[in-house]
Structure I
Amino acid sequence: MISSVRGTVTVRRPDHVVIEAAGVGYRLAVSAQTLRSVPAAGSEALLHAHLAIRDDGMHLYGFASEEERELFHMLIGVQGVGPKVALAVLSGGTTRELLNAIATGDSARFQAVPGIGKRTAERIIVELRERVAGSAAPDEIVVTKTDDPLALARQGLLGLGFEAREVDVLLDGAKGDSPEELIQKALKAAR
């Protein structure tokens, strides 16, 4: 199996790249997220790869990180999600954002992807939630079932992309009756 491809980028298109390695050009289908990290034609690149062999041929998929490739493997393991749909899902955000969406049950995020309906979005969440929760670092994904404004504000700031340590500093000693007030004060303090 082909695990990675390193070489010179010869073609860079919205849905694929071609990397020439040892005189052979490898066409790799990529997500929009991976494409952002692929340099211009003529530069050297390394992509992690997944080779799918089907009746209609061999298809090579490229990923900027091992984490993205692992999420791709999880997605294609879900019934009704093929490689093309999995790449469309990966194009919808960073790996961390998608893992957060799975862990928090955000099916709307997946329904926005072409080719995914309500049932498939819910199936992705149901089948992958436990696997994602077990592999996530404690400060990356926080699922809180509470009415505590401070806890909800913390979760909101984490969702906005703040690091857990930053959130703790911003909310330390903050006063407010609602999560919105706390978030607003934290954002002012962050400036």
Structure II
Amino acid sequence: MILATRNAHKLREMAEMLPGLELRPLPDELPSPVEDGESFAANALVKARAARAATGEAAIADDSGIEAEDLGGAPGIYSARYAGEGASDGANLEKLLREVDAAGGGRRAAYVCAIALVGEDGAERVFEGRCEGRLLRAGRGEGGFGYDPAFVPDDTADQRTMAELSPAEKHAISHRGRAARLLAEHLAAG
């Protein structure tokens, strides 16, 4: 099955969360579609539809990001490019923490993920997961990627950030892990 991404972190995480399913990244020669949806689900469907149309194979795609409560849900669907096109994870995180502080310092946030599946027959399904938590004032930990160093999930009793959790611990509670389990259940039932 095609995973409509060229992001090595996402490919590795999805492969870990969907054991037994052979995932291949989007072929290099295929252009990335324009993510012009207004939600995570809409953008995931854009990517999965494009991968399915280009390859003729079943495709899955995820769109995910972080929503800060005091910023009205920003950066949301713009999480990967919050500090501008091509911005590093560090630059995006720095901008988010600076803006959360400027907005009054409320630290509540949620990671959100939508995984779209477009089957070989064109049938479409979307699976969504959330992970609630809070943002620290500075990052901690070496694991994960994106906003993980500053995000403490509510589901951990010891206040570790996503970047301080083992991959198995992270997958058990993360937004992507929750959406992937719904996808896996659907695939097993079908």
Structure III
Amino acid sequence: MGRILRRIKTILLEMEIFFLHLVGLIPSHHLRRLFYRFGGMRIGWGSTIHMGARFYNPWHIRIGRDSIIGEGVVLDGRDELTIGNHVDIASEVMIYNGEHDLNDPNFRGVFSPVKIEDYVFIGPRVIILPGITIKKGAVVGAGAVVTKDVPEFQIVGGVPAKIIGERKNKNPNYKLGRAAWFR
């Protein structure tokens, strides 16, 4: 009986995730945000998620104020995913907090939270792996694969991501701007 109930729960979760995928195609920022909140995501004031975003388990996803999530982003909520205030995540970024244990005979899934602090910029097509913290003001260059924590105000790039510079402004206080309503 327990096995049947777990299967039903999995099917219901898959239906919700599919519904949220369809919501991601609605060309209205305000409607998408409303449905995402109903789906369990916590989204701060002034934040926007552009069209085509994909989610795994939206209940563990928290997005702060005035943050922008670009088109086609994948956000993994199978463990805690926290995105801070004034964070700019470009298009087609993939943030995962689950992976398989390659040494486990059953190839079981293992999960670790991901945290992105305030004033971070993540360039297009970046991949962030489970258990990572990206500290305040850091920048991740386009196409990087983040396998280790990124210190405050550091600029990282490459595969795997390595420090390639440092952000000069150590006291950011900007707003990212108005949401694009139909994007």
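Derivation of every value follows stated rules applied to the coordinates shown; laboratory data play no part. Model, not experiment: these values are computed from the prediction. Cβ atoms are built from the backbone, for glycine too; each structure is taken alone.
Here is how the numbers come out for the structure above:
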read-out: Per Rg/Rh (Cα atoms, Kirkwood Rh), the highest-valued of structures I, II, III; value: I
read-out: Structure with the greatest value (metric mean count of other Cβ atoms within 10 Å over residues 103-110, set I, II, III); value: I
read-out: Identity of the structure behind -6000 (criterion: helix-only ellipticity at 222 nm (-39500 (n - 2.57) for each DSSP H run of 4 or more, over all residues; to 500), calculated), options I, II, III; value: III
